[in-house]
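What follows is a set of structures to go through.
What follows draws every value from the coordinates through simple rules; no lab data is involved. Nothing here was measured: the structure is a model prediction, and the numbers come from that model. Cβ atoms are built from the backbone, for glycine too; each structure is taken alone.
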Structure I
Amino acid sequence: MLVYLGLSSLQSVGGGPTNDTKGKLTLRDIATSFRDCRGNPRFLGYQIAGTRSFCGLFIYLSTVSFFLKDVFEVPTEYFGLAFAMTVIGFVIGSLLSSRLVMKWGQDKTLHRGTFVCLGANALVLFLTLYLPSFTVGFAILSILFFFGIGLISANASMGAVSLYPHKAGAASAVYGCVHSLSSATFGAIAGLLYVGRLLEPVALVLLCSLSALLGSALIYRFRHHTT
């Protein structure tokens, strides 16, 4: 499905086949789009920041139904409510992002979002190690983490695509393909590493948050880079 969507996007933009070769998408066209995007350090920065922060979300989704019961002893019938509370953070972050972009700009909003995610996860790791029964604290920090993702997500994807206005569909396909595959992979890894405690998923999310911050730093490092 991901491949089909990627091919469809590539085929519909100028970065793909020309009008006289319409419908004849080749592996060369696909490879060229990936090479161009992956060779741009700013694109890589947006990709890493957006993808790794979202990987943290998938790690949460892959393990939340287990650790709510194993660690916090939350009854099964309250799983939906507990998850809905954390999603509020993402909704607020996404809505607020549209306003903050007007004040701070796209890159600064994204950058501050990565700090929010990293800070929230660092505190969760600290509480996991020293205060294992911290249900309320974990809920608040989870909302804060989702809030940070809300600040990052749209700005990362829009920033990456904006670097290729002449072939936005191709850039979007590259970003989306890597984004989806990476998120699913980290979610699967989190499931395999889970052993009935919070340490492993929290450490993995913290690693993703740190990677997202490094991706944001890459954007600033090459902010004057032209495609």
Structure II
Amino acid sequence: MSTGKLYGIGVGPGDPELLTLKGLRILQSVPVVACPQDRRGEAGWASRIVAQYLVSTQKLRALHMPFVPEREQLEPAWAAAADLLYEDLSAGLDVAFITEGDASFYSTFTYLLGEFQTRYPHIAIEVVPGVCSPLAAAAALHMPLVIGSEVLTVMPAMHRLADLEQALLHADTVVLLKVTGVYEPVYRWLEEREWLGQAFLVEWVSGANQQVHRCLPPPGEKLPYFSLLVIRRSAHLTG
């Protein structure tokens, strides 16, 4: 029996219509769809983005991939997830692992890809790109992220304001993903430099609950987990 093929499909940041035609075709052709679990142990955000496209005959595997930074916890989880998917693949079933945004941009699929490349190199793999949140946020803001020779820096997490300051020494635009945990100090930092007018917040990018803030909300307001901040040094190119 031949083995199945593993697909990594980026399903976009929230709007189901941002799934590519290729991603949709593959998604609807495979018998097994896999995705990370959420914090409650249920199928996560990626599965909710594409729920309308799934069919009842497909098996949905929600994989335990914990939201922690410690590699001693993460690596066994990645290995276990790969082993579960290999059971389906070795039975000849194609598997689509879906991930929000793009499959190669801060994606959990990257870790699975590494597991298969190392431990199951005979499995055929195809990666289908998707729309990542900074691009969708720029579209919602009606502004370029970068143009010409400008430089873009994306920061997945920021724990020191010095890191942000260093980034803005070299980049024309900085995007802070999942900014909720550092929003207040970043707001104060921007306020001190009179840069609040060059920063923009987008919540639930492209989703039904999307909120675009051209004037930043004051610290103290509760922001959703999926919030990102765009800072442009060239204020005349915003808006």
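Observations on the structure shown:
- For 41 (relative contact order in percent (Cα under 8 Å, 6 or more apart), calculated) the corresponding structure among I, II: I
- Which of I, II yields 5.4 [mean projected area of the Cα convex hull in nm², for residues 136-215 alone, calculated]: II
- When helix-only ellipticity at 222 nm (-39500 (n - 2.57) for each DSSP H run of 4 or more, over all residues; to 500) is computed across structures I, II, the figure -27500 traces back to I.
- Top of I, II by distance in nm of label points 7 Å out along Cα→Cβ at positions 88 and 112, largest first: I
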